[in-house]
1. So log10 I(q)/I(0) by the Debye sum over Cα atoms at q = 0.07, 0.09 Å⁻¹, computed for just one structure, reads -0.51, -0.78; which one of 1, 2, 3 is that?
2. For which of 1, 2, 3 does distance in nm of label points 7 Å out along Cα→Cβ at positions 390 and 406, calculated from the coordinates, equal 2.8?
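Derivation of every value follows stated rules applied to the coordinates shown; laboratory data play no part. This structure is a prediction, so every number in the text was calculated from the model and none was measured. Cβ atoms are built from the backbone, for glycine too; each structure is taken alone.
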Structure 1
Amino acid sequence: MVFSVDFLSDGQGHRRGSQKILLVEDSRMFSAVLSHRFQTELGLSVVHCASLKQLNEVLATGEAGFTMAVVDLNLPDSPHGEALDVAIVHQIPSIVFTASFDVAMRNRIMERSIVDYVLKDNEFALDNLVAAVRRGISNRSTRVLVVDDVPSARRVLVDLLEAQQFKVVEAGSGDEALAALEEYSDIEMVLTDYHMPDMNGQELTRRIRHHYSSDRMRIIGISSSNDRLLSATFLKAGASDFIYRPFVAEELQCRIALNVETLMQLKQLRAAAASDYLTGLYNRRYFYDQGPRIVNECLRHQRPSAVAILDIDRFKHLNDTYGHEIGDQVLKAVAGRLQSLFEGSGNLLSRLGGEEFAILFTGMDSRAATALCDEVRVNLSTLKVNADDEELSVTVSIGVAEIAGYEAFENYLNAADQFLYMAKHNGRNQVYSDIKMAGQAAE
């Protein structure tokens, strides 16, 4: 499988290319630049309205499904934010983009549960707006757990997070929070109050940290306590951040955004570390890191598993004849086909190096894995790669070994490698395994 962070998904099964953004802006310059950037940088289709009248006309046609709206507060026929009111009435998550701003206006727009606001007062305004839209869409793939035993206080946090487009789970106690973490494996942030009936927020933080490191989950402590040392003790317990009540909503939003951005950067670093530079598949290091864990999990639950090593036939000859550039094209073509064949299967696909690939099959014994690998072999034989004016075909040899008991992970790979050698030795373009050998011996 390809290891990547899907920045083109909203976390709800929709790709960005299928999403629309509503741009309500009367400035031709801003409209042209933003439409271009939303399309090219975020993959969003843009519906532009230059006035409140046009906005009402678009919405009156029944056009719906807008992912987000960017709304200028001051239009010729909407001088007091009427366009924003229309977008909110139609339940379109909105970002305000405005040049007019004061404290009173800030309070008015923040009361309307907007996603964010961006000011047109500096040279970075357009960059900030694009970043705000990207963040709002990305938040849809982030699940946040809110822990507070007071329903009204919990509701304030939930409303704030949902306005930012986060997926939210609620818990009224520490025990409920731990149960939620068991139920929802995709929770990436926890906001927890200090005072709770069964355990305080510090104890909950410590328990969470026993299972989730800070590079996988962020924890923000919240309290109305007058103890000014509480923030330090929360942080020492493993919290990523802390804020006292009563808090300014924007400050909490900013702290949440910074923690989410940190998580995203860490995901990108993990993706780079685990990804093969040429093919985008998992690399050898990731395969050797995750393989033993997956095998042990299968053995513990008495589920069958098998491992295969796939090698491109006569790859050295291909490189010597056509050059490394064509060799790289072949590797990428094979990797792309393998990725399409195994995507969503739950099997671990990796490039070990050179022309060798490895597949760790879960829920498959040697017989099933051998049959599947033979289908893969046949499929790859239809692959064509253009080399100058010539069309190259590719064949592969595959060795498959069943995983029957607890051994060193390298032993399983060595067994598959031995079967691969037999496939090569017996003419290439075939699959060898213990099942195949047993069948040949019985003939």
Structure 2
Amino acid sequence: MTDSGRHLGPDPALPGERERLAAVRRYRILDTPPDGAFDTIASLAARSCGTPMATVGIVDRDRVWFKAVHGLPGVSQIARGPGLCASAILRDTPYVVTDALTDPAAAANPLVRGEPGVRFYAAAPITTADGHCLGTVSVLDTRPRDATEEQLGILGDLAALVAQELERRLSSICTITAERTMRAGAERLVRTLQRTLLPPALPEVPGLDAAAAYHPVSQDEVGGDFYDLFPLDDGRWAFFLGDVCGKGAEAAALTSLTRYTLRSAAIYDPDPCAVLGNLDAVLKGEYQSDPRFCTALFGVMAPEPDGSFAVTLAGGGHPPALAVRADGTVDTVPTPGGQLIGILPEPRFAQADVRLAPGDALLLYTDGLTEARTPDGAMLGDEGLTAHLTSKPSDGADNLLANIHKLLTELGAGVGDDTALLALSVPRRPAASGQEPPR
């Protein structure tokens, strides 16, 4: 924990400050409009630390500009005075002021000497991949107090999310600029933008194989399907897949907000139904005058000593997941009653538990798959998909998605909507010497 009284005030002439300011400019974030993803991070910071105020701040040459504020209405920036954000960026570890009035550096800060009269401040640095601190994710209170190590850890996780979001957005900006400069066609531009809305690769999960795929129907329009897989702090893994309403630029913005809200909400409380509830609240707050909605499955899985995985899955208006068993049978994992996210007054989210034993796989998909038409004009549907998977067993996540890719190819023009797929499979146990592996 950092002791008040040992803080240094910011000095624009410090070594490395020129490079840091160049990094701030590089991300093109200053003076951009409010954004739901950053607002969510500020809200989660305040709730996690039990404070009435929180900010996502970027430290400029002579000001601290807030990309997001919680509990500080009307505050968009303050002078770059020492003691709070400007001092926090001088460190690569969390920064805490337990009582600003007794801290020589912080006492003169505008947020301390004026409204709202800040006494407590804790922050984690927003650090780029090349080591430059752009600003902080901070929490503030009007009474002296301290922060726990757990709270500081959450602030650090949220600051890392901000850095990741800035990197992704910069990548999108640079890609679009480069594409326009080279006068690339609309098809290539849309593909690039679509890739920024999906993880470039899934992480490696010990004891599990994971694979994902996205099958767009149109090459010149951005879709709204999304998925992700990421670790939680306690050794478990979280994953989700869903579909937002609409297509094009508006759907892309909604998809981006949804993905980062789900990841942020899982840091605060990974309970699947609670995560979907947080997403519902964010979408309603962001789209008050023009409601938008999505469907999603969100799950948490934990490895078991016997090599299996225990999965808890929550659904909000989304097609059910399928458990493809080692013996070739297919079980539906229903989340009955799970309702649309973002549009109903008090939606209900349903939860289910499933165990994946060695040789089992879990398949999540968007409705572009089951709404596809067979050659006779009938909808494939849940029963048709189950029948296909049962008749053509696939071992492992990659083979399972290859099987579905072949199905989509065979349906051809009968596929009328984008399809996203996420498969999670537990490898079979090695067969004993001289025996065939179980099927």
Structure 3
Amino acid sequence: MTALPNDGGVHALLTACRIVSTDPQERARAAVDRSGYVPGSIPDGVVYAESVDDVVQALRLATRHRVSIVPRGAGTGLAGGSSATAGTVVLDVSRMNRILSIDPVEQQAVVQPGVLNADVNAAASQHGLFYAPDPASTAICSIGGNVATNAGGMWCAKYGVTRESVLSLQVVLADGRILKTGRNTIKGVSGYDLNALLIGSEGTLGVVVEATLRLRPKPLHTATVAAYFADAPAAAQAASAIVEARIQPAILEFIDGATLAAVDAMMGTDHSSRGNAFLLAQTDGYGALLEQRVLVEAITPFATSVEQTDDDARAAELVAARRNAIPALQRLGRVSIGDIGVPRNRLAEAVEGLAEISKRTGVKIFVIAHAADGNLHPMVVVGQDESITEGPAKAALGEMFRLARRLGGTLTGEHGIGLLKQEWLEEEVGGLSLDLQHKIKAVFDPLGILNPGKGI
């Protein structure tokens, strides 16, 4: 560890905590997430928590010495929510990575915040269960971060987002007190729902140190459809046709042609040779094959080709195309991943609107989407030395949000506000709502030391 900072409060905190670092390289790593945003400075230090007591001690000291704390899990956030600058200390909980228990009868898992999403599913799978929130980054994102942003993923259209799968939380407040929210029963309405409030609060109200997760029975049957289209609007129309057919697919994912080509270049696949847009759909349960048949009938008028399979290995190959979309684009430059949501019947309009924004601004925009719930991820790709927080890229992000609002949608479906989207938040929620949210923040964190400048 290099020399401690001269600031009295930070020095006192880092001296008293058990595992800390002021090494410039570690501080620089802790300064960024996967949003593409690069802060102008780095945090003053990093505290590594390995237990609840470590978190309690750090926050008690932070309150005593008025030190700003940036909670951090796996660092996979996409809105700058865990980015950190000078004057702050990062509280890293990634080492709190144990699955504490799994109850296969009650279908619950109790986990620490640093446990990776994929590891929960691997453990649950041994009991014939699964954890439904399934971000594309499942292999590298942590449960604490999923809770902080109310993450969704590919299965959320049928099984819900994180909020629907977290029964209770243990959270350390800014002053070091431990708050327990929720309950271990499926139903319960005693008092205000603080559990739901904390999920999606982006580390601004408290630091999650334990979560009780709802698991679900693993479907015995899964049927997969890969459909290719002449263009992106046709694929979006097909997605709307699935919704109109009253089918509830477990997965319905959209990839535009440019992204498909990037995936092919990285993986050595040939998806883009079959069309300029792609829909991946999965139905599950005892009626999987019947639903697959109805789904195929709904999309066939729009598609150039359709592949059906109930082979798990082939299905995994097709799903890999969607999971690798973002890594494929990251090979092309710095990526800023948008997160707008629109009503499902306006998906085609959103896709066409994004193409128009790209053409008008000259900014490269690639599009993937959770098509079953209208959550689009328009991704701006710029050069490694170009900024995503100013200039044409920033202007394009603003136009994406205004497009979503015109279509009756939202600024963010699952990535959160973080640091990058704050200037548009009041336009969506209104001044009264934002004022009430600031007052709620002040109740939980009166000194404003938790993840300052993020979320609201």
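1. Numbers: 1: -0.51, -0.78; 2: -0.40, -0.64; 3: -0.35, -0.58.
Structure of origin is 1.
2. On the way: 1: 5.3; 2: 1.9; 3: 2.8.
Corresponding structure: 3.
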